[in-house]
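Student: Presented below are the structures under discussion, each in the form of structure tokens.
What follows is calculated from the coordinates using simple rules that are stated; it is not laboratory data. A quick note: this is a predicted structure, and the numbers were derived from the prediction, not measured. Cβ atoms are built from the backbone, for glycine too; each structure is taken alone.
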Structure I
Amino acid sequence: MSGWRAEDEALLQRLEDEAVIEGLFAFVASMPGAPRPEEPPRVRGLEPGAALPAGHLHPRAGGLVSELRKVPGGAAVVRAAIGGDIPRLARFVDGLVLRTCTPELLHHLALFHAKVATALERTAPEAAAGSWVRSLAAWLALSEERTYLVRLEDAVLGDALRRARPADVAIPPERVPLELVGEISRRADATARDLAPAGRAALLALARTDEAARIAGASPAAARLVRAEAERRRNAAIEAALAVIGDGLDEANVRGELASSGRTLLLRAIPVWTWTSHDEAVEHFVVDRIDKIGWELYRARSWDALRHLLDPFRPMFDSLAARIERDPSQLAYAAACAQMFVFLAEVDVHLPRRIELAERAVKTCPTHRNGRLVLASALCDEAIQAMRAMVVFARKDELERVQALLDRAESLYPATSELPEARGMLERVKRGRIAV
């Protein structure tokens, strides 16, 4: 083309890069599971001065595509994207090994993934969390390189501040990823009361800092620093969400209304549990708070009310029990969790379920006195039921099973009140005197 200058070629490439990054953003920021456009954005044929597609990104975001052209194989992928193959470009970006990327590319990736996370956080929190993780990984990789961030900071601060470098302005490279952790955390804090999806995305991301460190190839020290900050901030956001419920329960307790209104207040913890992706802190909170209400109802022998209180929280009890069984460090919560299964066993009229629940209590906390007592009592009841079914004759294997039930009941809780009656009945059955 006559008169085509180097400046024109540079402008065309810049326009192509801007259009490609808009296409990539539109592709990766669409809701997961939604149909992808059959015809991804095409930029072939753009001429200098042509109108750019409407988008959400700053034109400088096209620098990401410019940097991708410099990666081995990147130029071909970008050309394919210009021709419409945006999915190939998305796969290429996902497959980048961050520790081999240039600092400039890492910087663009960190900003791009954060932008995608922001676009997805209200509609697809799980996908948004993944983008936050990728953004954090890029910042971690960049902080490990160190020199780029120092040069960038010098350029931003200018000569006067560069000479002074006050501690409240200059940020050491290793702390730069914590700025993103802070930004993510603020999203969780801001939604702690209304439990909005953006906060759920933030909490998910804050729980995945080890994954970000792995993707970045970060040092153990960097991984620990980010993990500690993320855990602290994540716990604070969850505590804020639970504080409203806790305050309500405390007020009800002062007014003497805990037994009557406690369940309604505690039910608010279920959406918090969902919002936090079933975080164990919510389970600890519920088990701790429900214990006091449960004992009030138990002492009043309000069995229906106790059953009504416990039923909605069974999935939480199961989840916490599974954690305790997997992780010995959770032992401090074993007794409180076991008591929940004891309550459930006490209000269940179906003997096999009573035994199952009592077994779970003892498995969760083998030394739990109430659990052992309730299980021993239920085993005696099962033995008595079995002997009452021996109307015509007593089979040897059934007698052995009954003997084993009573022996286990005695080993669990020797003072079980039903045990003498059950043992006496067994002796009469053995002598052929069937008790009906």
Structure II
Amino acid sequence: MVLLYCIAFAYPAGERTTYGALALAFLGLASTLPTLAGAFFSGALADRHDRARLMKTVNLVSLLATAGLAVDLVFLPSQRVSVPGPSGFYLPLWVLLLYPGWALVAASTTLFRPAFNASVPRLVPPASFPRANGLIYATAAGVSAAASLGVGIVLTFVAPAYALSVAFVLYFATQVTLLFVRTDLSVSRRGPDRSLAKEATEGYAYLAHRRSLLQLTVAALVTNFLSAVALVELALYVASWLDLSQGFWYGAIVGTSTLGVAVGFVVAPRLHFEPRAGRAIIIFTLVMGLAILALGLVRSIWLAIPIVFVYGLMPGMITTVFLSTIQATVPDEMMGRVFSADEVGSMALIPVGQYTGGLLTLSVGVQGTYLDAGGAIVVFGLIIAAAFGSMRRLGYRPPDATDPGMD
């Protein structure tokens, strides 16, 4: 959030929807290869090492990288660096230095996620997976929503480097909390030792042979790409389309969206989606596309805030459904790799979507970007509803069903 805001306002007002849009797109591209490399190996690492130790190590990397980003924003080296793009396009040196720091944060958090998600079944029984995932991520999203609002306030009154202290404190709190984990999170391995690369590819083979999970991954790949096209330009949406330059309003938009995510995590388990997991995800995808489309049709912050709340509800519910389904139907010794394989498959195009968002904004403006991305998600949602039969049938019956409804 801080980096997107800083880059959006790194250029004069007349250059924000041109140079600023591309600079935001490059932020996404900077994390592409590190994120994909991290995601490729993250599951194999989570399935062959103590997951608690792995989480402590990679979270420490995130903590140190955040400190480095803050140092860059303190000194703000002002030299201009010419880079490929439109005539006269440049990056302030301090913006250029943000890219490797962000790549390191993105890669380390990518390594964290499969280990964390695969650890939940060690703590709760299968019947409690939806409720546990909902509570865990609702708490995280609630803290994130409060932090987003706090960051928006900080950005309004003081330098962005101080706003990064919020992220630093959250990573530090995570590191301290992990020290108190007493449950054994090591993995019981069966069979001979194999190379890290070979074990990583086993997750992809597992995913490829479960048609419903493969279709779910493809659906997430396209949806995440289209969402990234619009959301990477959110700071410009607030500044240019809503014509609000104060950091508070950007914080309010991001915080409201995150609050919606938190509520989605709480609501999803109450829907008892388990036997109809695939159909639930399709419906949530359609609503998400409609919300992005609606953002492109309003120019009032008071209309945008409830719309972005509805948007946030959908990823929260989708994530709860997905995590619980994987945890209930995939063996423990394979779970990290399946999470990793899905993450590579479903998130691989997010940085490309962010770059596409910059190019699309250059071509059709902020409103056009939101209308095109939202409309495309709606159309795609209708396509998967009609064509992805295995995904429609995806589901499971807790707590002791062994047939997840996969092909």
Structure III
Amino acid sequence: MKCGPTFDCTQNFWQLASIAGVGFGLPAMVVGGQLAQKYGAGTALLSILIANLFLWTLGLGIISMAYKRKHAIENVREYLGKNTSIIAALLWIVSFLTWYAIQLQGIADITNQLMPNIASWKVGIFWGALVACLGLGGFFSLKHICVFSLPLLLGYVIYAICTHSSVQFSGTWGVSLPGIIAALIVWLPGIINLPTLSRHSSSQAQSILGLSFMMFFHVILQIFTIFIGIHSPTELLLPYLHNASMNIALFSAFSFAILAYICINLLNIYLASVAWETAISRIHDCKEYLIVGLLGTVLYLCAIPSSLNIQLLEVIMTSFMASLGVVLSINFLIRIVVRHRPRPWERLASSLCWLIGCLASFAIQVQLPNETRYAFEHIKGPLFGILASAFAFLILLFIEETIWSLKHLPKKM
């Protein structure tokens, strides 16, 4: 896609980092507090640092894969084929609508702490419709709101750490593989979507620098919940709710939650719209942003009677996206290494490996008991999916290389 009057490709690293960096949301931030509660503050901090370093490396590969300003679905089409890309686009839509509903549920619960007399579903409709309307501005609104929000969000993080930090690091240092995986999965689906954002960059150098700053912002937002000791979004306001002398702090915390919610759901709308254009409608119109936002709100309303269902859907979609990210990354590496022969079945083999990963993660997830399905055990689904896809890739590559080498052995004279 070329630059033109209808497509903005002049963004610098700061704008790109602001969009992807603050598009995080409280439900993702509190993974730091959850890890600290389970493994200790030091282990949680190391887990976040290691996970984000790995994500940076993976993101570097994903950005390098995309060329000619292709978005994420076009990148999938290049490596897995047209039919698989359409399936991926449909799953993409479901994924981002699910994450939209999860974020909406979080801000509705926080708002209800201040306004307990208003029904939760009414609060949810208000916030969902508000962001859907803001989404009418497309990438323009997303960019300007995120760039504006970044210093405000970071400012509150610094204030909260300075005034409410009670963390103890002594004796808590260690390395936890489950902790690293839990922190890794938080943004792994987002890494796959980097081409959709990086196509707006003025250069590849800007994209890579933006990736580095994005990861820095993610680390700050995650470790912030370690320092203030919260492990669920609703705990953000608890220190101020029953203290009349802390109204300003309460307003600041609530504003932080609102800005974080708006940024992440505007990003969800924008990324879902790309999949919408690929799988459902070829017509690019601002109305599709409104439709996506309203569909996310409807999904939230449908999930109110049984919140476990939306959480299960979130984990399953995350597992599918995680497997896809691994398949794309391995495929990119194989293209670099395997230059001595053509690979006519490359796209079919890649699609098969992704399917194997999806089936493995789904099979593991549905076997987990309800009471543990949404705790740290939820990493089992994505982890098994990633391992299954990677293992299937290695087996197919072994078979391909063995057959090729046998066919090209020198014939006896």
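Student: Taking 1.43 as the value of Cα Rg over 2.2 N^0.38 Å derived from one of the structures shown (I, II, III), identify that structure.
Tutor: So the calculation was done on I.
Student: Could you figure out which one of I, II, III the value 13.9 for mean projected area of the Cα convex hull in nm², for residues 73-272 alone was computed from?
Tutor: For mean projected area of the Cα convex hull in nm², for residues 73-272 alone, the value 13.9 is produced by structure III.
Student: Looking at structures I, II, III, which one was distance in nm of label points 7 Å out along Cα→Cβ at positions 177 and 201 calculated from, given that it came out as 3.3?
Tutor: Label of the originating structure: III.
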